[in-house]
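Following are the structures in question.
Laboratory data are not the source of any read-out in this text; all were calculated from the coordinates shown. This structure is a prediction, so every number in the text was calculated from the model and none was measured. Cβ atoms are built from the backbone, for glycine too; each structure is taken alone.
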Structure I
Amino acid sequence: MAFSGLVLLIGWVVYIRATLRSLGVIGITLAVALFGTLFWMIIDWGIVSANNVVAVTYIVQVTLCLIMATGMSWSHIRRRMSGQIDADDVDD
């Protein structure tokens, strides 16, 4: 159980670090605002009740997954849109 938890923690750290490097703080803030607004509209339109804890939990988890997936693939998307290649800064 401890080994599985450690593997999951390492995976989360890798994904979060890649998302932070790819999107940056401003990009993550914009992604949270975009998906948060979508979540707000879903509740406001009455598709999901705010009192339904299970549905809200799933929506929040999907939102986190979408933000992480956007962060993981953003470099590829930017390269396809602009033709520019991203490279990490390497000290000589």
Structure II
Amino acid sequence: MNSFFVYISVILAIIILIPFYRIYKGPTIYDRMLGAGAIGTKTLVLICLIGFIYGRFDMFLDITLAYAVLNFIGVVAIAKYLNSIRGNNE
């Protein structure tokens, strides 16, 4: 069962690379922000899987919750900043 979680973690790590293309080639800043949010969400799942692998899911769940809050606050802060810039230009 442990090897199953390791394989899934490796596959998920490869899947995390897909939104990097959106961050690198995104035509707008909003596409790049969406890619960063997707990477943050997939990273949450990866941290939980690592917790299962090490047998310390309770500790890794706390880390995941803190990371989720930071990810959410970061995306909201960037969105408010971009909204204020867009409002000043019009």
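One table, with the values for the structure above:
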| item | result |
| --- | --- |
| Structure (I, II) behind the derived value 35 of relative contact order in percent (Cα under 8 Å, 6 or more apart) | I |
| helix-only ellipticity at 222 nm (-39500 (n - 2.57) for each DSSP H run of 4 or more, over all residues; to 500) from the coordinates reads -33000; which among I, II | II |
| Comparison of I, II by mean count of other Cβ atoms within 10 Å over residues 39-46 - largest value held by | II |
| For P(r) over Cα pairs in 5 Å bins from 0, in percent computed as 3, 13, 18, 18, 18, 12, 8, 5, 3, 1, 1, 0, the structure of I, II it came from | II |
